[in-house]
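In the part that follows, the structures are each spelled out as structure tokens.
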Structure 1
Amino acid sequence: MQPLNIFGYRVWPFDSRGALARQVVNQPGVYVSLGAEALMRQDPAFMACVNSSIGYADGIGTVIAARWLCRTRLHKIPGCELWLDVLATAPPSRLAVWGGSPEVNAMTRTQLAAQYPQHQLVFCENGYTRDDDASIDAIVARQPEIVVLALGQPRQELIGSRIFERCPASRVLPVGGSLDVYTGKVKRAPDWLVRLHLEWAYRLWLEPSRIRRQLVLPKFLLRVVRATLARALGGSQL
């Protein structure tokens with residue numbers, strides 16, 4: 001399997017969530033969810049981080065870009081589901097969780113202990129801590145096999161790479177706002193909206209303040225169209 005190149009980012013073409021979950025369980029690494037917002041980042045440090053990791057399609061924008069620019073059908077893999085698949089299928093492991101508000105983090109600790117008692121939660125800290133270096137040191141000292149980071153992009157990916165450098169036997173999963181979904185703080189869209197790829201519209205309806213973030217999708221699709229036309233006319237990607 002070879003990665004696709006979408007605007008300089010490497011995206012690995014996993015054909016199912018289950019296939020990616022099995023890879024995570026079997027192969028240490030940093031696994032980065034890539035949606036339109038991530039692929040639009042003009043940040044060399046973030047791009048280098050993603051390209052040294054394993055990026056996967058988490059968003060309809062990435063799926064469309066792969067089809068138009070790379071003539072490849074990708075399977076959209078929600079990061080908020082992937083990390084739970086990994087916990088459900090991995091052998092008993094040392095687990096570190098970093099992120100969420102103090103309330104959400106505490107709820108996560110309780111729910112994980114009840115739902116996944118086979119794993120040993122060796123580190124669980126909210127995302128409002130100010131000393132990243134101290135938290136990284138604490139995680140590395142415990143040598144977890146699974147690290148879940150809910151700190152937001154690009155912070156969680158950059159931190160995840162630092163942890164993996166010092167803890168190369170770990171599976172690092174940057175999951176964004178997934179702890180909010182896991183604890184019920186944020187509701188996921190109904191299944192029928194997810195199937196129609198309109199989950200973004202549901203989130204916008206629940207949280208109108210997300211409008212600026214959501215505007216990146218039409219900008220991204222316009223960039224995909226321009227790049228597709230440029231390629232058809234014999235030019236390069238824009």
Structure 2
Amino acid sequence: IAFQGVGNGTTVDYVQVHNNADDGVEFFGGTVNAKHLYLSGNEDDSLDWTFGYSGKIQHVVITHRDISDKVIEADNNNSNRDSLPRARPMISNVTVIGNANAGGGVLLREGTGAKLSNFVITGADKYCFSIDHDQTFNNAGTSATALTGNLTVTNSVANCAVSFKNDTADLFKTSDWFNGQTGNTTTAMGMGTSYINNAAVNAQTAAAPFDSFFDATTYIGAVKDAASDWTVGWTFKP
């Protein structure tokens with residue numbers, strides 16, 4: 001589903017995109033918000049934004065097939081990476097069950113901003129998180145210990161075979177950016193292929209809501225337990 005400059009007067013709630021040959025959900029600018037997204041087996045990126053997108057997203061399950069590309073491909077603007085308004089969505093309570101034969105995890109590039117919290121990323125090939133392009137690093141901060149607040153991740157788990165893609169030419173390491181922020185860990189949680197939290201995940205401290213759009217949760221990830229599984233009864237699960 002491609003949202004082309006859609007505003008926040010539109011309601012997007014309880015949506016599945018399954019085995020699409022392109023992206024799962026992509027946002028070309030706009031401010032539209034979304035909750036309860038189940039993005040399963042899509043071939044290109046599961047979640048994609050560009051051109052100054054600044055909406056809010058909560059409660060997302062992402063699962064990959066072996067031909068899937070990235071979990072998230074996040075751009076500001078590929079023709080002018082410092083173009084304004086800068087992409088800076090707020091996203092919380094996301095669970096990613098990656099695939100060791102598929103593409104990477106969360107790629108933040110082309111000068112994007114974002115505020116991310118309560119993520120659980122496991123099993124993605126190549127990396128859980130990668131930051132690319134000087135403009136993205138400059139937007140994030142002058143160093144991993146002097147962040148601007150424009151590109152952040154807190155209270156999240158990143159546990160992949162290679163959790164971070166660090167390049168020697170980068171202004172600072174993606175791993176330092178992640179590990180230096182509140183409540184983050186790379187500890188294995190033993191979730192396997194289940195998107196439902198286990199006791200280890202539920203023991204992690206959840207971040208407070210960014211604003212009134214977001215539901216207050218006592219857990220990180222998308223689904224606390226089987227009793228509160230919001231995907232039941234309407235999604236396709238082969």
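Taken together, the values in this text are just the output of simple stated rules run on the coordinates, not laboratory data. Just so you know, these numbers come straight off a predicted model, no measurement behind them. Cβ atoms are built from the backbone, for glycine too; each structure is taken alone.
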task: Assign the value 16.2, 44, calculated as Rg and Dmax of the Cα atoms in Å, for residues 42-113 alone, to the correct structure from 1, 2.
output: 1
message: Given 3.3 as the derived value for distance in nm of label points 7 Å out along Cα→Cβ at positions 202 and 226, which of the supplied structures 1, 2 does it correspond to?
response: 1
- request: Assuming 1.38 is Cα Rg over 2.2 N^0.38 Å, for residues 146-193 alone as calculated from a single structure, say which of 1, 2 it is.
  value: 1
query: To which of 1, 2 does the computed value -14500 (helix-only ellipticity at 222 nm (-39500 (n - 2.57) for each DSSP H run of 4 or more, over all residues; to 500)) belong?
result: 1
- request: Have a look at 1, 2 and say which one yields 7, 32, 37, 19, 4, 1 for P(r) over Cα pairs in 10 Å bins from 0, in percent, as calculated.
  value: 1
message: To test your reading of the models, identify which of 1, 2 gives 14 for relative contact order in percent (Cα under 8 Å, 6 or more apart) when calculated.
response: 2
